[in-house]
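Trainee: Some structures are shown below for you to check.
Bear in mind these aren't lab numbers, they're just calculated from the coordinates by the rules spelled out. Remember, predicted model here, so these are calculated numbers, not experimental data. Cβ atoms are built from the backbone, for glycine too; each structure is taken alone.
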Structure P
């Protein structure tokens with residue numbers, strides 16, 4: 001199957017996708033701050049540059065997009081029909097990198113929590129805050 005847009009348009013579209021400060025990430029940050037939890041963002045000295053770091057609780061939070069990080073069973077985790085070999089390799093690389101970075105963080109004594117974009121609801125954010133505070 002061929003792409004419905006030309007290469008230049010597709011390139012422009014893909015380059016506009018945010019790597020940080022996405023809507024799901026901002027929703028999590030806003031809730032945590034309103035809950036009195038203070039955090040740091042995207043620490044470059046930690047593997048994978050976690051989206052949110054709570055040093056007091058030694059907790060790293062990744063806010064994952066379902067498409068890019070392949071949320072299993074999620075309808076947003078589709079595979080594009082064009083250039084399937086590229087996408088399969090890209091997604092496999094993303095999954096392996098996530099697994100490796102999370103393992104290194106855990107070995108350094110960090111607790112790693114994942115928030116999937118499709119699961120960000122008031123209830124899940126409250127559960128996240130409780131998990132951070134209570135362990």
Structure Q
């Protein structure tokens with residue numbers, strides 16, 4: 001199998017603070033980290049006792065759909081293999097652990113593959129909560 005694991009659910013969160021509050025206070029998730037880099041906000045939430053998948057809330061996702069992010073051993077090799085089967089790449093994005101490639105299934109559902117080129121980033125980011133100057137209570 002090409003996919004190693006389902007690691008993240010990438011969830012649109014245009015108002016990052018409201019989304020973090022909902023996922024932690026209403027759903028009972030644990031905020032692992034919240035960072036602001038390259039002009040975007042991303043927060044990582046653990047919603048279950050299992051390590052994965054984590055919820056990545058992101059304020060820069062414009063389509064209103066959840067992306068399933070699967071880890072692959074080697075992104076370039078996976079892309080070549082999928083293209084040989086008629087697969088069509090939609091976009092390249094980046095998440096803290098590494099580069100991603102997005103695509104859609106026949107029903108239009110968003111799928112993402114990524115290579116974990118920064119395997120220690122989840123541990124390094126744990127507990128890092130960047131402040132949002134627009135929200136004094138964060």
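Trainee: Out of P, Q, which one gives -3500 for helix-only ellipticity at 222 nm (-39500 (n - 2.57) for each DSSP H run of 4 or more, over all residues; to 500) as computed from the coordinates? Numbers along the way, then the final one.
Mentor: Working: P: -14500; Q: -3500.
The read-out comes from structure Q.
Trainee: Moving on to the next point. If P(r) over Cα pairs in 10 Å bins from 0, in percent is computed to be 11, 43, 33, 11, 2, 0, which of P, Q is the source? Walk me through the numbers before you get to the answer.
Mentor: Details: P: 11, 38, 33, 14, 4, 0; Q: 11, 43, 33, 11, 2, 0.
That value comes from structure Q.
Trainee: Given a value of 3.3 for distance in nm of label points 7 Å out along Cα→Cβ at positions 4 and 20, point me to the structure among P, Q it was derived from. Please report the intermediate quantities before stating the final value.
Mentor: On the way: P: 3.3; Q: 2.8.
Source structure: P.
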